[in-house]
Structure I
Amino acid sequence: MSHNYWSSVLDKRINRRRALAATGSTALGAAFLAACGGDEGGSEEETNSLVLPPNDTLKQAKVGGVLKDRNFGDPPSLDVIQATVSWNPFGFGVYSTLVMPAPGYLKPAGEDLLPDVAESWEVSPDGLTITLKIRQGVKWHNKAPVNGRALTMDDVVFSWDRMSAKGSARSGIVNKVSPNAPILSFTPTDSRTVQIKLKEPLVYALALLGGSTNGGMVIVPAETDTTFDPRQDMIGTGPFTLTNYTQSVGFTFKRNPEYWDKQWNFIEDIEMPIITEYAATLAQLKAGNIYRFAQSGSDINAEDVLPLKREVPAISVYQGDLATAGVVGNILAFGWLPIDGKPSPVLDERVRQAMSMAIDRDTYIDTFHNVSRFAQEGVSIDSRWDSHLIATQEGWWLDPKREDFGPNAKYFKFDLAEAKKLLAAAGYPSGFEAPSNYVTSPELGQHPKSAEVVDGFLRDLGIKVVTTPIHYTREYQPNYRDGRGQFMGWGYVAAVGAHGGSAIGRLATEFWSQGGNAFKGFSVNGQNDQSGDPQLDAMFVKGRVEQDDNKRKAIVNDIQKYLGKTMYSIPGPGRAASLTAAWPVLANWRVWQQARPLYRLWLDDTKAPIGKT
């Protein structure tokens, strides 16, 4: 791949830096007013109208309409058993889980759970037994071979057994698969009660059964793999039914009138063509042929928001989640294999520290999120550096910019001179050559551009980076994302693994030696035996079962500080509040954040592009 994107970033660096230094909270620009359809006499209130607050209109919601949507690619299979990012935007609209992550109401989601197929649960005083009550009256979609029959306990147990045997997340959940996984048994005690026995009182055990990505325990019919082929079709109990899928063309869905939560699915039909190219998606949005540009892995680029609003004033812009230029952070994961027959330079902690210090995180964030430009136009965009815990983990993330992070915060700061000194001290005064491995196809959003920019920073350090494109399904998933560091150089990966959304769980999947396939594969002995770090392991063993939130938070903070020095991977440079674009016809957009597909959205046919604004 050419380095044109990095070159453009390099050219803009000084201007970006000057803009960041010069902008203040009162800096308002005429260009912004023009984008909003205003004039130079506009008030600050009018100026800030570019970004609309979400509006809860649930009381006015009505059933009906056709949502014009899109997906950014074909999943390699429709089967729930294998984690794949292109499945996520629609999969949990069709399928259910026992419990589900609770969306945030007008704010980011926390660690709470909501009922789904399990309508209630109890945890024993010792924390070792969870008893679930299965919801009555749940029906499968009215498709052969199940034909709308009722969900039974046999389906629930079958789903557990199938996930235990084949699920990509099973090593972090099922004790028979991995001796450190929490769930010892999953046993029905009557027709609507399940008893779960745990190895230890893991604080996020139940959340492991309600993930927001596939590969875990998703409820499938007992006919799966016999009279029902889940690779080619989808039959669930969720709010929407898959009515058609044509590879490389798209999906259609219909509202499930039997779904238990009547406040979820107001939209009658969904048309979801597959549009892989960003420019084509933006053009379809402008034309009103799709109603939103906001899905997992592929949101609108910040640099395009002002031109979009100028060209099509009727489109609404909202502040989105704290987002990255890629899916879940674009973590720089190290490979521990020798390069050209010699031990990899990244085995030396000083090399990893130097690479982190060579990354100009503020410039990176400004490049991808247009922070300084929006500030000039009077729009304040929240931006954060990730620690080894993503910055969206409110209340648990420790800010590397703050003094309470401690002395290891220096390894997050951009300091090219000190980085070069560290590299020289490690024996590489002239740098070294290594491969950089990343996906160049669209499955992971701006993943390729993000990787190119970070590689550009590393070239400034003196490293000769050899770009190595890899295939998403054949190479990235098994060998880099789940490869436990058994590759050369480094790879840019998304964070995955069974963690249930908990802070200690997220960290454990990557940095606990017994955490499963998402473990980064490091060791402290230089032998590449994937034995991990005993000091980290001890913190995880304690933190995973600590019931007191404050004590567990202290452990999570200590882990972040420790990883700030060891840099067993380099977290994504950071994130900023994204901006999402949607036509006004899509009501309740951004009210419930980090929710499953189309949660409590509805179509207001009086609004553009269907009706008049």
Structure II
Amino acid sequence: MCGILGQINRSEKVDAGSFSAMLETLASRGPDQTGVHIEDNLALGHKRLSIIETSEVGKQPFYSQDKKVILIFNGEIYNYKTLRKKLAYRCQTKTDTEVLLNAYLAYGQKATEHIEGMFSYAVFDKRTQLITLARDHFGKKPLYYYLDDNLFCFASEIKALLLNPYLRKRLEISQSSLIKYLFYGYIPSPNSIFTHINKLEPATTFQFDIQQWQIKNKFRYWQLEKIQPVINLSDNDILATTEELFDQAVSKRLMADVPLGLFLSGGVDSTLVASKIAKYAPNSQAFTVRYKDYQKIDESHYAKRVANQLGLNFQAGDFENSLVFDNFVEILDYLDEPMADIAIVPLYFIAKFARDKITVVLSGDGGDELFGGYPKYQAQAFIENHAYLGYFAAIAKRVFSKSSPFYKLFDSYQLSFAARQFIFGSGSFAPNEVAMLLNKQINLDQVFEEALDYAGKCGNLDALNKSMFLDCAIQLPDWYCVKGDRATMAASMEMRCPFLDKALAEFAFSLAGKHKIKSREGKLILKNIASKHVDRDIIYRAKRGFVVPFDHWIKNELKALFAEYLFLDNGYFENTMVQSLFQDHLAGKADNQFKLLRIFNFNYWYEKYI
């Protein structure tokens, strides 16, 4: 796992000192090696976390034998050994980096059609004066870029771009991105918090033509929503195929020349990962967060039972009240774009705890999105299949309190499928609340324009799969993958997600939604498989997610910090409303924790970077 950086000036030479400072902001992504290539107005930089072939032979930038093609690469190519045998090029190293470069030499921009893994990369081809950028299928690895008439610049994180003096003078906060952030809790690709800094979308590649000074040949090379459905598969066939594909997904993610383990919550998804690690890498270490101060939400005993039954070495990190403030501030200081997910705090804590023992960790991220783990999928299907109840929504809303899930369900009948998808279950503001908070009118079609676009591409999917696909297209790459990437990279650790496997995802979306969710029970396929490996009561307990005692923290350990940053006079939020949200939450009159986190995180970010 690594950090990459590139800069091309249209007329001036690259300042080596400035570029070096920019690259150094990515140090935690790559503490082991640093590499730079500078020639006149172009510079490529790389910070390496050594995972495969840890010697100097894997150092980047990586050059073709004739030195005319140069690669910088962040990630892992899981099928590189197989691909190496197919390519006509003789490899001089054992690295996946060289195989990726040779894949570009063989296939050009369409190399993405031949590789599997998690990656973002840039290839500078001197022969054509083209720079090819690409991002992996699910967007597990980040890539940001800036373009104007004088500068093209790209990096694994925004913080590297912000140290470019020319770019820094031209920063402008995007008002539309701020509104999206308040609804989503993050900012969906291709947007960023800045007007002229974009994210490369998942499963997307483009080329920057240096001579013509323009982006061209941009396309989405993988379209999960167009997977053809399978028919005539029995339930047993579905279970067998799913487990076989998942077995392969875990197996290929165990390649490493450094210690490896897993994050284990004791839930369905991480338990399935644990069962396969126990098969291929017995006695591996499994890490979980333990809340000794919050016994009601602590589920580390389930993780311990799973580890014991599978023969894994169980390690619990005690996240005590005394550790909350420092970990919260440390990970917020690392983030360079507002992202409101309090679960990143214990995830960062356990990554630091585990880093003394391992460098690579596997997680269960993606199981919910592929196999129907969230209640909102059922809510979406209910509304789509019972559209006639919309006529009674106004009456129904008078019957239920605003905190009732039924109130929220009927209140959502008026919204589009795309808007409902990202308002359901997120703890977000209602449209009228955002309008009051910003003192401006809100156009929901603009807020959810990316979701509307994706929703319009999946007309052949049933309501359940359509809902899951929208999460795979937006929520996973721009929220959960960001959370996992930043929490682990801040600790110089690589995280791999077997559920986000290309073949497994394609099979999951070839199945009708009814195979995944039945009688309001989600993830039936995964639960059936997991229950073969551990006790059924572990698998079939009520879903709680990654529970964090944030309500307690905001009233205690983080109260003074929130009071300091919630009411900044930066001109963005109506402070009278913010005050009301904060006081009502402290008094127990309303649960505003997730709304307050959105406001706080933006203000904290603003003070640090603007």
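None of the figures in this text is laboratory data; all of them are computed from the coordinates on show. Because the structure is predicted, anything quoted here is derived from the model rather than measured. Cβ atoms are built from the backbone, for glycine too; each structure is taken alone.
What to note about this one:
- When distance in nm of label points 7 Å out along Cα→Cβ at positions 345 and 505 is calculated for each of structures I, II, structure I comes out greatest.
- Among candidates I, II, the computation of helix-only ellipticity at 222 nm (-39500 (n - 2.57) for each DSSP H run of 4 or more, over all residues; to 500) that gave -7500 used structure I.
- Computed over structures I, II, distance in nm of label points 7 Å out along Cα→Cβ at positions 97 and 169 reaches its largest value in II.
- Top of I, II by mean count of other Cβ atoms within 10 Å over residues 129-136, largest first: II
- When relative contact order in percent (Cα under 8 Å, 6 or more apart) is worked out for each of I, II, structure I gives the greatest result.
- Once distance in nm of label points 7 Å out along Cα→Cβ at positions 65 and 529 is evaluated on every structure in I, II, the highest one turns out to be I.
- Parent structure of the calculated result 6.5, given that distance in nm of label points 7 Å out along Cα→Cβ at positions 313 and 537 is the read-out and I, II the choices: I
- Which of I, II yields 13.8, 39 [Rg and Dmax of the Cα atoms in Å, for residues 393-472 alone, calculated]: II
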